[in-house]
Structure P
Amino acid sequence: MGVSVAEYLGQRTDIDNPVISPVFVSTDKAERDAQKRQGAIPNCPFVCGNICKKIGSGYEPVCSVRKSDGTLWLNCSERMCATKKDLPLSSYQRGILLQAGRYIYNPYVTPEQICIKREIRLSVIESTNYNADFIIALQGGNRDFSGPDRLVLEMQGGGETSNTGALTEHVRNWKMMPEPSNIFLRRETAASTLETNAWRRQQEQFIVKGNIAMKTQRGCGIAFCVGTLLYDYLMNKLASANLPNLREYNWTLAIIGFKEDSCAPIQAGAIPLIVDESRLLYTNYQTFVQALINQGEPTPDAFRGLFINLNNESVAFQ
């Protein structure tokens, strides 16, 4: 199953007008550094006042891709809601954080009640420190919710694709056309989504940052905002765990799925994201981590049978 470019530098490709303009991307680091100094690299459409991370690193500015079944896969680490400590929040970031806050606390919270800290250092024993994307807290208002008061709030980073070279080549072929068109840009390529890699990267975040929140003080928890594909992958992995639904009780971990807002008018710009109410999990952090650990099954054949010693001689173990 291939994927197509869904967004290029914050512009959706599934409309024909306006025609998306290609952006020059240098593969030479010295040239890119000079462009940064000159302010010649376009800003990220989702992070206020910050250059496009992909262009600044020499990659094509593909923000998201679409599977052949139409599902969106966010493949830039800035796309969901990136943290930039010293920059003001963009209207896009404020909107995502408000949506998350309303599903963490209650539907009636207002923007001034949602308070955040960004890129907060979390201490880890005998190891490098971790940064929380956000710490979120509720100021005043009606405490009509059953979860923690303050949480580590993590946002899904960029999801990788396999055969990324095919995707890059396709974009470069589009840029070389005498008259580049959105129709060509959104054609399917041989690349595909890699949910497995995205999940492996997130597992450590779940375990370490959640444990820090649990240890810090009573009333702390952790919430993850993820795209639909990663949410489904995770739920399939834990299908047999029978995680308790604690939305109305004392939950300490939430996973909030975001999807494309297919009901919004299709217009130029970024594809709008909304919380997917069919993809919400509120449960107990310790139970969730135990479910991760319990995925393995006894595999006796792996530990017996023929081995070889370091003289390349066969040795049988029962």
Structure Q
Amino acid sequence: MVLVLALAVGSARSAAGAAPQVETFRFAAGPFVVIRLDTFSGAIKVETDSQPEVRIQVITTEQVGGTPAARSPVETVRTSAGQDSGEIRVKVQLDGRPPRWSLQSWPRVDVAIRVTVPATCALDLTTAEGEIQLGELDGTARVSTGRGLIFCRQAGVRLEAVTGAGDIVVSRSKGDVTLRTERGSIRVGSVHGRAELINRSGNVDVLVARGGLWAKAEAGDIEAGFPRILAGSYHVETAGGNIALAFDPESSVRLEARSVWGKVTSKLPFHAVEGKLTSRRFTGTLNAGEVTVSARADGGHVRVESRPDPHLLTPND
């Protein structure tokens, strides 16, 4: 049985603009429900709890100082929501927008969406403009915004996040992450799966990637940490910045590093296989050299630091 409740709350307009309009939707749902949410604009915030239901609030507010119109802007925002078996679909759109409009002819509105879901559900969230905040997830999530921050406190099995302009911050991930930004920075804590991090214009910083790493920054620096026991494949490259790699001194690593204009340096005792340190090309092994890490910095330096595996220092991570 599916329970759907929609409630709209509003009030008369005042000199400062219309009061917020709030629509609330509730769906009875199991732990593995899929939520697909698409909005023309607005911030999305997702929190999790143990209740067997999904709760969604769409809050619409007219921006103060908007040009008066015969129809209140909040009334032009239309939300449709429904459930088909294990999938919940929500769409927020600006109803009746003319083909050509400007800020002077069409008052702007602010939209905020609050979602509460079981931690194991799957998320598919899209906003044309606005930040996305995610709580502690166990399931999969795919999120995208045309412009805005993406923040995740804990990613679950898999997280795919894309922003056209904005930072991506993931504090911790239980599984794999694929993160892309056109303009901003990518900052990631501990990833227990594989990390794919791509930045067109900005820096990439990952504390530790345990299941493999593919990181690329076209116009920024990369800082990457590695676990004591490496698994998977590791490749780091930047077109116009520096690369800093941090290895546990007890790791078994084969480093293949090159720089077009800079140098390769290391504070760890790598055994040279080809080339030499402080030159542009260096291949060397640390301990048995079992897992290969390749690094290429076309416009900067490759620097290797010594740092113990942070997981061994903080077992609860």
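Only the coordinates and a few stated rules stand behind these numbers; no lab work does. The model shown is predicted, which means the values in this text are computed figures rather than measured ones. Cβ atoms are built from the backbone, for glycine too; each structure is taken alone.
I have 1.12 for Rg/Rh (Cα atoms, Kirkwood Rh), for residues 182-253 alone, calculated from one of the structures P, Q. Which structure is it?
P
Taking distance in nm of label points 7 Å out along Cα→Cβ at positions 86 and 278 as the criterion, the top structure among P, Q is Q, with the largest value.
Here semi-axes √(5λ) of the Cα gyration tensor in Å was calculated and came to 46, 23, 13; which of the structures P, Q was it taken from? Answer by label: Q. Among the shown structures P, Q, from which was the value -8000 of helix-only ellipticity at 222 nm (-39500 (n - 2.57) for each DSSP H run of 4 or more, over all residues; to 500) calculated? Source structure: P.
Looking across P, Q, the calculation of semi-axes √(5λ) of the Cα gyration tensor in Å, for residues 38-213 alone that yields 33, 19, 17 traces back to P. Of the structures labelled P, Q, one was used to calculate relative contact order in percent (Cα under 8 Å, 6 or more apart), giving 10. Name it. Only structure Q yields this read-out.
Kindly point out which one of P, Q the value 1.9 was derived from, the read-out being distance in nm of label points 7 Å out along Cα→Cβ at positions 134 and 190. That value comes from structure Q.
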